Structure 1
Amino acid sequence: MSAGCQHNHDFDGASAAYRRALFLVIALNAGMFIVEMIYGIAGESQALQADALDFLGDSMTYALSLWAIGKPLATRGNVALLKGVSLLLMAFWVLGSTLYHVLYSNSPSAPIMGGVALAALAANLISVVLLVRFKEGDANVRSVWLCSRNDAIGNVAVLVAAGLVFVTGTRWPDLVVATVLASLFVSSSRQIIVQAMAEKRHV
């Protein structure tokens, strides 16, 4: 989403349709966190583990978003700030873990990476379809959309990495994708924090 886009900052998520969509997306994200982390560890894939953490972070922050709906703007801004900071911390963890795997890891299992990434992509595409109507709004609402978009992009990247791992027989594509996902977390974190701070200044 380009910086020049005009956003409807008035929508605060206070609709039954948005709440239903969030409930479904939370369930999808929590389930895929468990699946991806189990297979990411079993397949020694740093990209899968990074994406699993993104699922975990999303399920937790979506729950916060549900709680914040209808709350004062300052409260919604604080929740969005928390989500932005959590994304930033997640990015640092992924970068540090990736550096460790550069030095000590074996090559990941391409079949496990590809199979799990396909399942995760399906879950994320469902989430994107559910939330696309609500991609504009205050920082709390917009952070939900950015996280969902990140997930879909991340799963496509993991699929690409799985193919490259299979072709090259090395771990480098997996590690490169994990690093790219970390940079995406940083970018989304910045957007969320900037919008949340702007909204808090207008309280």
Structure 2
Amino acid sequence: MPEQRVTLAVTGASGAQYAMRLLECLVRADVEVFFLISQAAQLVMATETDWQLPPKPQALQAYLSEHFAAREGQIRVFGKQDWMAPVASGSGAPGAMVVCPCSTGCMSAIATGASNNLIERAADVALKERRTLILVPREAPYSTLHLENMLKLSQMGAVILPASPGFYHQPASIEDLIDFVVARILNQLGIEQTLLARWGE
């Protein structure tokens, strides 16, 4: 059964384009999104893209809702220290969380249960409640420590889905490469997508 409420966290790795395309697809699929973004992610996004996101949660929520034509309340944005947010507790958090892109620093914090901010706490909740947690790292090369953290998280039940686009669909644009990764995330969430045909179809 597809998830109708998803936490989407954006951290400071390269690849903010994946996050924004995923957010667009989730809104179109009528999924309620709890949106979290780190300060590092805001900096990277401003460097890599034309996006200039408002720094305050309330303003960011209004901006994203208008940009993606979301229904009222469909996108909810929470600050990094908002411990009263639903995602901070197993009794209120959605059934799935995606960290896209997931920096190796954030991955390390999740692997050790640091919970120093709301993104880390939300991921900790997902793990302890045995809910879907999808981590989308974008780094090259991976160090032994990165790989050990990925193995540890995989053994805890997290899905490690690197931002590694395939080419068998013969991409003609950067958008096609982005859609490849986003389609794989949507498939993991059980959400119907038309970005990429399934193998053999």
Structure 3
Amino acid sequence: MPHDHSHDDLDFDGTSPAYRRALIAVIILNGGLFLVEMTAGALAGSRALQADALDFAADALTYGLSLAVIGRSLQLRARVAQLKGLSLAAMGLAVLGFAISDMLGPEVPRAEVMGAVGFAALAANVASVLILMRWRDGDSNVRSVWLCSRNDAIGNIAVMGAALVVAWTGSGWPDLIVAVAMAGLFLSSSVQILRKAAQERAHGHHHHG
């Protein structure tokens, strides 16, 4: 069976029951993992885990907003996508700020907690990515959901890599480097989402004009 959306000049906007169900499943997964990782990040003293937890929180919010605007006007959906793009940028800058302040005297996080929680988070994210895979090419809202899930999976792999290097070197630097890299990922996704949303808003104006 081909994709359940038509190939006209507008991208898939999320209006299918299967997509709604997929979003609800992923919201529950992300909300749960945010709580687990934030707690573990605080206990382990890991900035990379806390950055990843923030990512989960942003995703749960992103998916909730996406669910709320399915079927609404392109203008409204594009505006919500812009809000998500800006929140990703803010999160990237916050993580960057924390990591830079820690560089003055990096603590050594607990590698075993980082690794174990990173692995659990990766499993949840791979599940999210697989659930959302068939809808990765859509409008700015649908696309932002896919980008957030993909970023998470990359982030988890990086957290686990950092845990190994922290355990091996006994240094806190790998944790901070991963946090900075994740901040960069947030910022680049933010730019992609904002660019696509701006195109959609222009497209909407053009059609109304």
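When distance in nm of label points 7 Å out along Cα→Cβ at positions 141 and 189 is calculated for each of structures 1, 2, 3, structure 2 comes out greatest. Which structure, out of 1, 2, 3, was distance in nm of label points 7 Å out along Cα→Cβ at positions 13 and 165 derived from, given a value of 1.6? Derived from 2, not from the others.
Each value in this text was obtained by applying a stated rule to the coordinates, not by laboratory testing. These numbers come from a predicted model, not from an experiment. Cβ atoms are built from the backbone, for glycine too; each structure is taken alone.
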